[in-house]
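No lab work stands behind these numbers, since they all come straight from the coordinates. Since this is a predicted model, take the numbers as computed values, not measurements. Cβ atoms are built from the backbone, for glycine too; each structure is taken alone.
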Structure I
Amino acid sequence: MSIIEALILGIIQGLTEFLPVSSSGHIELGKAILNIHTSDNLLFSIIVHCATALSTIIIFRNKILDIFKGLLDFKNNESLHYTLKILISMIPVGIVGVLFEEKIEALFTGNVVFVGAMLIVTGCLLTFTYYAKNTTKDVSYGHSILIGLAQAIAILPGISRSGSTISTALILGIDKEKATQFSFIMVLLPIIGATLLKVKDYVEEPTLSSGMDSSVLIIGFLAAFLSGLLACSWMIKIVKKGKLIYFAYYCFSVGITSIIISFL
């Protein structure tokens with residue numbers, strides 16, 4: 001992988017991890033367009049995912065610190081309930097990841113038609129938010145399960161994780177700011193967990209990333225981190241203004257174009 005390719009894929013990862021357009025889908029499309037085979041480069045995948053996780057932590061550092069401070073009080077408080085809701089939301093994606101790992105991995109083979117179709121599904125979800133009512137409702141335990149199911153479905157390449165979870169929350173009537181915050185914080189542990197599994201695979205078979213230059217990893221990390229900071233901050237403002245419908249148009253256009261080009 002060249003430095004330019006690492007820069008492009010890093011930016012794609014950082015932007016699309018937070019914007020509701022599917023990072024996995026765009027990575028697959030990027031690999032197909034650039035003819036890059038990153039499946040053999042575990043270390044690069046680990047690096048860019050760590051970068052986006054770090055950008056999330058920085059953006060929501062105050063909320064995360066408040067949660068930790070509340071937990072250290074060892075009381076039945078808001079921090080405890082928020083943490084439990086986050087853990088509950090992780091159950092569906094954990095089950096899907098463990099039981100269907102091989103089947104899911106089989107979908108990440110550059111199938112542009114499938115990715116295009118799933119981007120259209122993401123566009124439909126984002127369109128539904130246009131008709132969602134504005135409320136001040138907080139995330140309940142029941143909501144956390146439903147949002148967690150949306151996150152599990154978003155394992156499919158082309159289904160946006162942020163798009164599906166935020167859309168589900170807004171359709172359930174949850175406050176826009178609370179919906180966005182919960183969506184981004186809830187993904188931290190799954191990202192860290194998935195990254196640790198990749199680290200385990202890399203330790204067991206480091207030859208999978210043999211020949212990977214350190215400059216490529218640094219560029220990939222910086223590109224994913226900086227673009228992630230930008231996208232996360234931007235996404236918070238977008239949801240507040242109710243502008244997700246524009247990303248629906250984008251997903252429809254990219255999805256349809258991808259399908260047409262794949263047949264041509």
Structure II
Amino acid sequence: MPTFANIAAYKFASLGDLAALRVELREFCHAAEMRGTVLLSPEGINLCIAAERAACDRLLVRLREIPDLVDLRPKISESDHQPFNRMLVKIKKEIIACGVEGIDPARRPAPRLAPRQLKQWLEEGRSLTLLDARNAYEVKLGTFRGARTLELDHFREFPAAAAALPGHLKDEPVVTFCTGGIRCEKAAPLLEMAGFTNVFQLDGGILNYFAECGGAHYEGDCFVFDRRVALDSTLRETGAALCFVCQTPLTITEQEDQRYVESVSCPHCPAEVR
């Protein structure tokens with residue numbers, strides 16, 4: 001059975017001639033039998049793709065030929081199946097939408113905190129707030145122990161949720177985190193704009209933390225936006241599923257519930273569906 005490399009990478013950078021780059025990357029990816037999504041924007045690139053490792057390596061070589069992407073850093077995991085349905089290359093206004101003007105992660109990023117540094121701080125018992133910038137359905141499968149969550153349905157709700165945080169946190173250490181780091185590139189500066197004075201973003205997000213620190217101080221799994229659904233702290237699939245009807249991620253235990261019928265219903269569906 002073939003092994004697929006799953007590559008996730010982003011970079012905030014000034015990119016020009018997006019139309020030509022889109023055509024080139026679309027042709028490259030289709031020729032290499034890749035699947036996934038590449039988002040291009042004046043503010044940078046965001047990609048999640050899967051293919052044979054050699055094809056992924058060739059794509060990364062090509063992207064790093066673009067001067068502002070020379071240090072593009074991917075997160076790489078493996079799967080025994082293709083986790084994406086199709087290949088898309090799109091041009092968007094933002095590579096991660098938050099709806100707030102004036103945030104420029106390429107030129108004015110918030111301080112990054114290395115995974116090993118965060119692990120050390122947690123083991124030292126430092127006083128800090130871990131702020132989960134992900135959506136509620138992602139948090140359902142796992143998060144850092146003691147993290148503050150925001151019950152978001154979409155990242156566009158983060159600015160309002162941040163504004164509603166307790167005022168005493170503005171002068172205390174706050175570490176934002178998300179799946180792969182890209183949302184925190186805007187979440188952390190948004191907190192700074194709101195008056196928070198001691199903000200860090202977890203460099204590379206949960207997946208980078210797993211790669212460097214394993215599951216220390218983390219409870220559960222990490223939701224991912226493809227057919228794998230969730231990864232454990234070894235970056236392997238967990239067996240989690242996604243309800244076909246309500247799109248709620250389901251643990252293995254929830255799949256054993258008598259109310260779960262594949263492609264029909266799950267314990268979280270409205271009663272009239274079950």
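General observations
- Structures I, II, by relative contact order in percent (Cα under 8 Å, 6 or more apart): label with the highest value: I
- For distance in nm of label points 7 Å out along Cα→Cβ at positions 23 and 175 computed as 4.7, the structure of I, II it came from: II
- Cα Rg over 2.2 N^0.38 Å - highest-scoring structure of I, II: II
- Winner on distance in nm of label points 7 Å out along Cα→Cβ at positions 223 and 239 once structures I, II are ranked, highest first: I
- Which entry (I, II) yields the derived value -7000 for helix-only ellipticity at 222 nm (-39500 (n - 2.57) for each DSSP H run of 4 or more, over all residues; to 500): II
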